[in-house]
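Below, each structure is written out as structure tokens.
No value in this document is a laboratory result; all are computed from the given coordinates. Please read these numbers as outputs of a predicted model, since none were measured by experiment. Cβ atoms are built from the backbone, for glycine too; each structure is taken alone.
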Structure I
Amino acid sequence: KKGKVREEEKSRQKTNTFLEEQVKEREKQIIAKQEIINDFVEKVKELEGAAIKKQMTTFYLEENLKTQEKENKAKQDTISNLEEIINDLKKMTEERDITTNKQEENTLTMKFVG
């Protein structure tokens, strides 16, 4: 009877040892998986950081573009105003030339007639 009890005890001990090794192996697997998850989380954080930088850069470029468009519009308005002034000056010059020519014609006519 004592021999049978000892056999059962040895068998239980072997089973316990086997189960403990299984638990340790499972813990190693869990730790390895956790490390993979942690690495993945780090990569995601890096990608999020890169995405945020890209968004900020895009926002900055869009704002810069809006500013340049406003500046270009202001320059175009200035050019249009200057073109109007030039055209007005041309008309005034043409009108003055016509008036001057008529005065010269009148003066010549008066001299000729006189």
Structure II
Amino acid sequence: MLTDTQLNALLKQNIAQLAPVESIDLNFDPGKVRARVRVSGMDLQVVTGARLVNGRVTLVDPVVTGPMGMTLPAEGFIGPIEKILNEQLTKNGITIKSFEIREGVIVIG
């Protein structure tokens, strides 16, 4: 199990990997990852789904809203978020066979 609070702490520690992102705050909702992202002084909202691909959590179908939503591709920060998440799971010796996003938590099977 991984909480959104735990992942937010990891993202804060690794914020340089997310440049040009200045700050990010994730929330897990059933079946979705929601993020408030600050880039170049502007706030964006990102909503994405997730699925398991080759044993790794992959964020899919991101929708970005906000002032820069049409000009800033979500993939620019989605990829690094996936990397940080999957690296942490690997560090903890967790092999993912299944997962479910619930309120505030990803439950890993």
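Structural remarks
- Which of I, II yields -8000 [helix-only ellipticity at 222 nm (-39500 (n - 2.57) for each DSSP H run of 4 or more, over all residues; to 500), calculated]: II
- Structure responsible for 1.97, with Rg/Rh (Cα atoms, Kirkwood Rh) calculated and labels I, II on offer: I
- Mean count of other Cβ atoms within 10 Å over residues 37-44 from the coordinates reads 10.0; which among I, II: I
- Structure with the greatest value (metric distance in nm of label points 7 Å out along Cα→Cβ at positions 61 and 93, set I, II): I
- Top of I, II by volume of the Cα convex hull per residue in Å³, for residues 13-52 alone, largest first: II
- Highest-scoring label, criterion being mean projected area of the Cα convex hull in nm², for residues 29-84 alone, among I, II: II
- FRET efficiency 1/(1 + (r/R0)^6) of positions 5 and 45 (r between Cβ atoms, R0 = 35 Å, to 0.05) from the coordinates reads 0.05; which among I, II: I
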